[in-house]
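Asker: Following are the structures in question.
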Structure P
Amino acid sequence: MKRTLLYSIAFFCQYFTFSQVKEAPKLVVGIVVDQMCYEYLYRYYDKFSDDGFRKLMEKGTNCRNTNYNYVPTFTGPGHASIYTGTTPNNHGIVANEWYDREAGAVINCVDDANVKPVGTTSSDGLCSPKNLRTNTVSDQLKLTYSSSKVISMSIKDRGAILPGGHLSNGSYWYDYETGNFITSSFFMSELPAWVNDFNSQKLVEKNIQNFWETLYSIYTYTESGPDDSPYEQKLGNKTTPTFPYDLKELSATMNPNSLFTITPFSNTVLTDFALDALNSEELGQDNFTDMLCVSYSTPDIAGHSFGPYSVEIEDMYLRLDLEIARLIKELEKQVGKKNFVLFLTADHAVVPVPQYLIDNNLPGGYFFMDTVLSELRNDASSKFGFDPIITEENLSIYLDREKIEMENQDLDEVVNFIKMELEKNEEIKAIYTAEELKNGSDDEWRDMIFLGYHPKESGDVMFILEPGYLPKSTDSETARRGTSHGSAFNYDTHVPLIWFGAGIKNQEIHRRIDITDIGATLINLMNLQRNGAMTGNPILEIFETKH
């Protein structure tokens, strides 16, 4: 009798655990915050509301050591890696832009001249995921269950298109010409009625009449530097980078549709759009798992101008916290607390403004590419009798292979000369040729470049700068304001990752997690076949039974 009871208890425990794992959520929500440093969660914690970032941290699984495992760390490859579960050497999105040897021009990662804009006549609509070389998790869901819905959206085209994949039911991004959400003929022939209705509200026109003022008293923003900072870009004809921002006045000297995207009101409108999609597409309302992919681009757009220690960025995140809270509230109300899983992460973080580092005697500075490239061209011309360089993109030198062959020069000799000349620049930390990347090594920097390299899209010589250094075209007072990202270092690679929702435990995970593990975890949550070239591993702690 005792043995039978023990077997029954064991069977019940196994069945309960299995049933918890087996049942896929009705809705998976992916939130990517463009340019979010991991430490923002803690630096602004005391000012966050109870229902946004704090709720995720206090009731979800916080993966505190999540990192990008390749370089460059940009928006395009970041979104592609999150949703494919692999790195650029497999999915092919090696940067936001790269030099296309067949086209003989630099192209955007989602450019597609063979589609037609839908919802606009603007060239902003000439986009698709055609350059994405493997399936996304969202593609795998649609392949497996055609009745499932995938809806993705962002201000940036790449932030909407790459998460939604090739089979999305709707991928929508912002049109800088009209201020509307649009798509392309790759996805559909006309916008759904609900999108047209949303656009008809003219929310950009309404919001551009506002002031951007701090959410709370500016004197309480003690987590940031001074409001009037020499390290921030000035908007329009404004003489100082300070609050308040009179958007109506600024729109007289700036394109209002562009100005809108640097303000937190852009995040609010994107949340409105996401909630309209949730309702109109009836996401999470049947027995087939749906996906809603939301990418908040504005923190990056503003972050480039103001930097991570600005009052503007603190205010951006305090306001974004309210948008996250609003989204969670509606998900719990309309889909049900037990029916959805949400994850929040970032496509990259950001380096502090290098001029700030210089002024405070910290490692860092600038690498002025136009000067270096001019000297490199002159040295190569003196050596070989012609200029073998086409261009530089993303710290990658593209050589004219046809010209090198026509001039009867050895490609390896030219490549090695370029490498040798670049090594003279003390701002460069490491340099690798395409051939060297093919050979394995124990060099962590080589490995990160290799994972971000694709032979078709990447150049012939790749390099990374020393920590704290930022590439710029030329030197100027303006060039030394604001900041960027893209490096292999922790200030760019260490990002937040929080899971929240049905069956998700409240726990902190401190072991290293690669960004590619998100896709692998989603696959297991939705009980799907691993997609395409996936290399990530599921985060096993996510699947521990919630007590």
Structure Q
Amino acid sequence: METAVSEELIRFVERKEETFLFHYGEGFLFDHLPVGTRIIYPRPPLPPLEDWVAEIRKALCNPVGTDPLPALLKPGMKVTICFDDLSLPLPPMKRPDIRQMVAEEVLSILADRGVDDVHFIGAIGLHRPMTLEELRHQLGERIVKAFYPLRLYCHDAEDPTGLVFIGKTEKGEEVWLNRRVAESDLVIYININLSPMDGGHKSLVTGVTNYATLKHHHNAPTLLTSYYMDPDRSSLHRVLERQGRLIEEAVRHFQIETVVNSRTFPSPFGYLEKKEKDWTIWERMWATAVYRAGRMAPYELNTRIWQAMRAPYGMIGITAGAVEEVHSRTLSLLAEQQEVSVTGQSDIVVSGVPYLCPYNVNSVMNPILVFCLSLGYIFHLMSIGQPLLRPGGVLIFTHPLYERFHQRHHPSYITFYERVLTVTRDPLQMHKSFEEAFATDPTFIFRYRRDYAYHGVHPFYMWYWGSLGAQYAGKVIFVGADKKVAERIGVDVAASVSEAIEMAKDFVGNNSSVTYFHFPPIFSCRVLT
């Protein structure tokens, strides 16, 4: 990974006539940027491995920090295979999903070694349970037919008989674990790594535990001091490590982590991964047609089209074995694909906000999720080493901030929006005054367990995720946003990117520096001094 400025990925606007594309929810907008604006582009996709099956087999039989998978097995063992839920990757990958390919190779080895007591558990944590069709997309028809529903199911963080207390860390943090996982002779975890925040100890600690475990790191005080895309600067990850190491003492664990490249959009939309100046005449015409069609189409149609998108990711690496050794290699490879090194902070930073985040797959992007995606995930992706934005600068995002909610998936979000945000936007006050009541509400618990809803406490976590970015910036402006929603979440509104930049300059000064973080595809900025 280079540490110098990535010149080929950074350019400066030379002509005021240049037009740039900004993601705007389930659509796009085009606007100008001031001359001198620094534009940071993602790295192009790394070439994928050629024979994925061979690479998977090699990783399973040549792990790091432990014996080969076949050597860990014997007849009569109880084995549990956990896997990441639909929050990864984004967008969902075209079939076959890597999880299916890895799981099929694992099952082949288990069968060869005479192991037939096998369960699959979706590591949803406090996310909504996956539907049968979503499980089928991830694991394939053969595994679903053979295991669902008795031996293929989602973790239930509220099952009173399905959890086991493991103990407390040296800091007093509780750790609970799914009973089947805790009582297994071997736990195999299949991970898709899409950001520096994911994988490692976080896989089990957040995926197959409960609120009593999660509240030690998914809380306002911790997340207000964590740059969670930069594990070295994240108190969140320190808690995960302590809890994860306690789990490692109780459970034999074989971690499998995969890394995909940044090939995000299928061929009709491949121009979205290119610099605008590199578009062909046909791509310019197509981009204009897509933009106009999206502007005329109803919200429901736009949502259906974009949610149906499947990404043609290529696998660029797979590592198996002991969790910390595996994750160290994963982070190095992820940085090679995603990190762009830049020099210096900026007074104003602009970014598009797309239609998708980890918590609205096959669902709706509500205002709380936009807050989390923009001021949480995107702000933190541009804050490796130090924030791209200088302290007190202005963040500009493009999203309509519509007041829409998925009634089934996000019931507690609706109550949070209507009852909590009308009282306070202070994450510490929310944490103190409201969180526990939402986390223990019987109706929200029932909806989580029986009706494909996110857990009652989940909107608090989303607000906490975004709160460091909101407090760090001196002003936050959303372009084209619903004014009522913007007022509720505490941001300003502009009609265009150009107007937002003028508003920002009025706040920080006319000679302010401007940077456009050209997102997505997913990438991160390592900001050098």
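Rule-based calculations on the coordinates, nothing more; no lab input. None of these values were measured; they are calculated from a predicted model. Cβ atoms are built from the backbone, for glycine too; each structure is taken alone.
Asker: Tell me which structure, out of P, Q, gives 2.7 once distance in nm of label points 7 Å out along Cα→Cβ at positions 252 and 316 is calculated.
Answerer: Computing distance in nm of label points 7 Å out along Cα→Cβ at positions 252 and 316 on every structure in P, Q gives 2.7 only for P.
Asker: Using relative contact order in percent (Cα under 8 Å, 6 or more apart) as the calculated read-out, with 22 as its value, let me know the right label among P, Q.
Answerer: Computed on structure Q.
Asker: Work out which structure the value 21, 54, 22, 2, 0 belongs to, where P(r) over Cα pairs in 20 Å bins from 0, in percent was derived from one of P, Q.
Answerer: It must be structure P, since only it matches.
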